[in-house]
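**Student:** So, here come the structures, one by one.
What follows draws every value from the coordinates through simple rules; no lab data is involved. Everything numeric here is computed off the predicted structure, so don't read it as measured data. Cβ atoms are built from the backbone, for glycine too; each structure is taken alone.
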Structure 1
Amino acid sequence: MTAMRRVLVVGGTNFDIIAQSDRLPAEHEKLRGNACTTLPGGAAANTAVGLVHQGCSVRLVSAVGDDTAGAMCLEVLRARGVDTTLVRVEAGARTSMAVVIASTNSKRMLTFAGADRDLAFSAVTEEDVRGSDHVHVVGEPTPALKRVVGLAQQVGCSVSVEWNGRDMSALAPKRSLNFMNADEAARLPLAHSTDIASTARRCAELVSGDVIVTLGAEGALWATADGELLHEPTVPVEPVDRTGGGDAFDAGVIAGRLNGEPPAVCLRRGLDAALHVITKVGAHP
């Protein structure tokens, strides 16, 4: 029987407001939505829940305010099986928020900063990291987040990095897993204007690690530092809410990798997890 893998997830927790509509409103248009849902979110928190769903033992390093939204986020995360003992509750601060407008074919998001995550990252000790098999980081490449990655390298933990629309190459250690979607990859400075596969290869060579790019209805790519490229298709579905699909994908791939599964199986595991999330409202499986 395989031992439960221990993952330290480092990044943000948000309180999400998700509005659903058949389409996005035009300029100055007042459009009646289909539904409005409020629930905890944030890429790191979503991935933490996804990893628990994948059978991992998960601790989250994050920050929330001492407000109602923060209390709700912590309550839901704990109920989902996430260890929140390393989540900092900042006195007098509000919890970060995200407002999402989701239609069948698109998603728009506004985020609002809240409690200081770097203070939570700075409090992580070598002992905290040593108690993990893997560290997954999400956020801006700040010195505090770089420090956590450095601790992971010191104690021999594997590392994965969610790029989330940012150039995280300065943070990504060798042999890391690096996640992004096709739109994010196309905006990178090294991007090939029309060829996502070439961009993935260039990025993998730059970071000397693996680069995994989700392609929406076309599945996902896995590029290695030595130039190998794998494409795994997916099953086309009608999305209900795309929020958190990428985070669930990350969780599936990471869990597969920690179990020693080959890249094709890891991708399939991630794609199946994403399908489960985007066919319902809310980012949690």
Structure 2
Amino acid sequence: MATVLRRLARFSQTGLSAHRKNGWSFALPHSVSNHRNSSTSSKIKVDLDSNTGIAVMRFQSPPVNSLSLDFLTEFAISMEKLELDKGCRGLILTSAQPKVFSAGLDIMEMYGKSPERCSEFWRAVQEMWIRLYGSSMVTMAAINGSSPAGGCLMAISCDYRIMADNPRYSIGLNETKLGIVAPFWFKDTMMNTVGNRETELALQLGHLYSSSEALKIGLVDRLVPEDKVLSTAMETMANWFTIPDHARQISKSMMRKPIIDKLLASREADIKNFVSFITKDSIQKSIGMYLEMLKKRKA
């Protein structure tokens, strides 16, 4: 079994008792007893305000919040804790890094790694999507920077997306430009967001949309000034909270459960397909060329 799941299992055995005892943090802050805060991880910081029921998850993995195995493990554990906290009704994802929400999957997790490591990594990517796309919480992406590839997947897995109105920021599933193919559950998630034809063009061309283009096709729901992204998400979340949780959750499940079930039914095959593809010599060569290009850009 993958390390990410072993870590989750250890958390379930040891961490949940502390979670139930003290709430979101292992110890309540002495200054504000009704505001719970967790900053125990290095790549993700979560703040849950029990007055509002809103948790803010900030990605803080410099330089570009790449989705490494460690990042994905922290994400899964954070989601587990929030889902179990009855005081949490909504989650906002955002970035603590300037100009980027998340640059997507960590390419170094897919280059020069053993099949076993690639398998472990891909299982963690699946886990991230399953937990986020199927969350019982209201989930919103406060996109305060560019969000390509896996970063886009995280955003469109949320219930609502608010993006900074900045022409320099882009979002989309651009895997084909790296010689990589987005799996069916990436495709299904985007197709349910922007429709079949737009998804077909976007995936084949690896298109990255500007913020205004993303709004036009429905990839994001709203554009606001960059300094208003998080506050707007907070205000929007309050409106969503006026809907009874059970009615919203059942409606969400009707839309999303069939897609999640599709992956769960073929999860091992999906991992096998990914490992077989990513470890091919031709694909490794393509990734290596891309990395060399990045080095030249930085030089």
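**Student:** Cα extents along the principal axes in Å was computed and gave 51, 46, 40; which structure, 1, 2, did it come from?
**Tutor:** Details: 1: 51, 46, 40; 2: 55, 43, 43.
Only one of 1, 2 returns 51, 46, 40 for Cα extents along the principal axes in Å, namely 1.
**Student:** A follow-up question, please. Work out the source of -10000 here, i.e. which of 1, 2 gives that when helix-only ellipticity at 222 nm (-39500 (n - 2.57) for each DSSP H run of 4 or more, over all residues; to 500) is computed.
**Tutor:** On the way: 1: -10000; 2: -16500.
Structure of origin is 1.
**Student:** Any idea which of 1, 2 comes out highest on distance in nm of label points 7 Å out along Cα→Cβ at positions 124 and 148?
**Tutor:** On the way: 1: 0.4; 2: 2.2.
The maximum falls on structure 2.
**Student:** Once mean count of other Cβ atoms within 10 Å over residues 60-67 is calculated for all of 1, 2, which comes out largest?
**Tutor:** Going through 1, 2 one by one, mean count of other Cβ atoms within 10 Å over residues 60-67 peaks for structure 1.
**Student:** Given a computed value of 19.2 for mean count of other Cβ atoms within 10 Å over residues 44-51, which structure among 1, 2 does it belong to?
**Tutor:** 2
**Student:** Assuming 28.8 is mean count of other Cβ atoms within 10 Å over residues 140-147 as calculated from a single structure, say which of 1, 2 it is.
**Tutor:** Label of the originating structure: 2.
**Student:** Hey, distance in nm of label points 7 Å out along Cα→Cβ at positions 220 and 260 derived from one of 1, 2 reads 2.7; which structure?
**Tutor:** Corresponding structure: 2.
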